[in-house]
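In what follows, structures are represented as structure tokens.
Just so it is clear, none of the values below were taken in a lab; they were calculated from the coordinates. Note that the structure is predicted; figures quoted are calculated from it, not measured. Cβ atoms are built from the backbone, for glycine too; each structure is taken alone.
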Structure 1
Amino acid sequence: MPAPSRTQSVPKGRPIRILYAEDLRDLREVARMALTRDGHTIECVDDGALALARIKAAPHSLDLLITDHHMPNMNGLELVTALRALRFSAKIVVFSSELSPLVGAAYRDLGVDRILPKPIFPSELRQALAELFPAVPEGQ
């Protein structure tokens, strides 16, 4: 199923509203510190099933989902597949330390906005956000 059209931009000066699904607590905390320091709002959950429940509860309250691929209960690919069926319109970024070519192709077929390799450094994440949300200056 093709991804919904996402021409979404964030008004200048408004923080990006982010949900981050990652099973490793330390990585969630690094992202939380870096992104809140930049003025964005970030919620973190530790698996894809929790992310899906959160999104179903308020699908239009987010600008961006960042998801790990390898997680318990529901991996990133299962999460993105479920979100596409729901016509979730926010941008999606996938983090992973390893993806097979087949899994990478499946994410691209689902229209994810970025696939970024782990480890991801805050400067790389800031650059990706600036490219995905051009109305938001890098390192806002």
Structure 2
Amino acid sequence: MSILYLLDTNILVHQVRRDAVGERIRELYAPLLAEPRPLISVVTDGELRSLGFQLGWGREKTEQSHYLLTYFQRLTIDTEEMLQAYALIDTFSERIGRSMGKNDLWIAATAHVTGATLLTTDKDFDHLDPQFLVRVWINPAIDKI
């Protein structure tokens, strides 16, 4: 049985940059070859576009980011189930003293609702695993497998 992945925004950033972390992600998880095709949140779409503008990505990186955004299955956040998951995760996080960024809350809600395993290079979702989602943390500090 294949694992359904939800890609955090930082995963796509490393893919666009084609850096050592991005290479490790390609070797270990092959997101462009994975079946079922990985998911992204519409929030990730907005974040990646914004980062491209903020970082002054040139034509090549911009084209790569647009390709990735159209390749992966993009999910909306405008459903009753997604809104409820957002509220539950936000409440849980605040109660345990772990305030989350709003974009990360939407991404967490998407992982929760879909049951997809979240791939990320940051620790922002640690407190949600395994109660609300399953996440795989990829250490960005390790340059080699």
Computed 0.95 for Rg/Rh (Cα atoms, Kirkwood Rh) - originating structure among 1, 2
2
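Compute mean count of other Cβ atoms within 10 Å over residues 50-57 for each of 1, 2 and report the one that scores greatest.
Values: 1: 17.4; 2: 12.8.
When mean count of other Cβ atoms within 10 Å over residues 50-57 is computed for each of 1, 2, structure 1 gives the biggest number.
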Tell me which structure, out of 1, 2, gives -11500 once helix-only ellipticity at 222 nm (-39500 (n - 2.57) for each DSSP H run of 4 or more, over all residues; to 500) is calculated.
1
Answer label among 1, 2 for the case where distance in nm of label points 7 Å out along Cα→Cβ at positions 18 and 98, calculated from the coordinates, equals 3.6
2
